[in-house]
Structure I
């Protein structure tokens, strides 16, 4: 059985890696100063984060339309695929899952939409695991069961440089209520069970990096690991260089997709770990 794999650009899988694994990535949408821009390979993440603090109008994000997903699903089925697995950002944090689910209704059991309950490479690692299983000849039921099992082995934690962007985005209630911006604190968040939850705050960036490094340490064997940042590559590389030699897996270093970064702001740092079974 030929199985196609679809995800969205919030997965943060490097584009060359996605092509090598035959992963179809649908770009999400940024609205900047009233203009819609696709969050694709051609859009510069570095330039966006450099300009974000000075933008007069706060940028917003949206998903590709259900029609776009429907057209992609139809094209994949027409090209010989028999089933499609479509894996997306937590429905608690984005409308992407709903758009894909609406599109899937046109294909009577041939398109299976999966809520990753994650974002960025918390989603991306699930997609990569599915891609490798499909390449190894796994059945549809096996791939879906694998995805369900993987979700409990993913951990994503991030330190934001400021609470201002996530507060302004209105995506999480605890950020709206916090006074962290007034105190210049560095908030920590974890994406768990599809929700962004607060892990408290620290007062300085140096203390924040030290806490992040401590949270990275684990006695559980890693299968995949990534260091995430929003235009904070120097800090991210220093952390990674200190810990990469201790890792059995080759870590990724990723400047986070702008549709996530618009809500967390520049100079953020974080990590995603996929633990061994």
Structure II
């Protein structure tokens, strides 16, 4: 049995100001006996200003948020998924990385995953997003072997691309992580049903820590996210829903449930070739 802790945050656009609250929740999770602690997408900041991001973001090796969370993981001896960080890259076009990082209990980086699918959508006349203008997409699916289970790493908008999760599950994933800063409009309509669908389709546990509420910006209009961090079992039951307030949610997961669910409906082994359309 593994105790997982989902951390729900309402970050602003100042990484230094966001960090103490995140560290406090990580410490509280570790004190509560969590083996695996997960933070949401954009743990270091949420900002709609590309120029501000360029001024405050750092490369992975120099990022203060990552350094502090690596220290906390090592201090507590826990696995810590940093849902994602905005990070500088050396890409010629200057775009950033939206990177999820799995930290081992000794503080080393066990896995890193760059978000593949960019949130380029027109939610409404006033809610328009072009993530690809500032962030470059990753191109590799990532599966991490840990003593807690095989973990497939994804981020937020990836949720809408079920083939990614099927590939991860067929490669052996038992736990899927979907840290998010999900839009409040699409979140109310789609978040829970899509999370549950990914769990049911793959027979995996899904752990989805989220950003929540109104995110203040000193350089931008601000943004609202849906919250409702979720933990869902392989049969599709919602084990925990964090609601709309920042905080900490604990859940127990038993990997034996993965095999039970897949034994009842072994659809991962039922792929068949087909032609068309």
Structure III
């Protein structure tokens, strides 16, 4: 079901926008088999960025999709995010590429992840698949696990209900790593973009264009920032600029992914056991 023409949120605003963050700590590096200093496990610089993010965000809602293995290494960081009123979503156990996992392994990793978050009193509503893509049957598995939504790779404006879940897609050009990370040249080429990494100015321009498109077409748009890139002041400046722009646009419903999912699901349609986190 396409909801591009709908009014959004409790105030029936023109468009909707979800700010999100992906990846915490060493999880992705460990999953890729990169050399990680064992003595520094649990002291990754990305964890130190989180208090800065919370200060920048203030009352602007955001969703942080976190690998559940981080519960053991960064419980205080995850709890601080939640206690600030921000949403925690699931980003697999250790950043496993979701489309390459067998169904039985996907189910195991989901169970393991949700149990880990529950030790912190968190009951995530949503899941973002590392790698972006979902294999056949994945939506049913997420629903059976008690989740209410998924945020996979897809088309701008294609937020919808599918197989009983809210689907809130993101597009590569609206991911900071796709634009800025110099190591992702192969991904950019595969998507028909220039191989060379862009500049913070180009990233800011892409975000402004997305805001204007969402407002012009009445869409829900999702963007992704990564804390490892926000270690750089110039990249944090773009986030700060975006937050100022969001506060300047009263016709835009700025909402967590979880709140957008709730707005799409039928009354009482949030899966049992999935609560605000």
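Out of I, II, III, choose the structure whose coordinates give Rg and Dmax of the Cα atoms in Å, for residues 111-190 alone equal to 14.5, 42 when calculated.
III
If you rank structures I, II, III by distance in nm of label points 7 Å out along Cα→Cβ at positions 127 and 247, which sits at the top with the largest value?
On the way: I: 1.9; II: 2.4; III: 3.7.
That would be structure III.
No lab work stands behind these numbers, since they all come straight from the coordinates. No experiment lies behind these values; they were computed from the predicted model shown. Cβ atoms are built from the backbone, for glycine too; each structure is taken alone.
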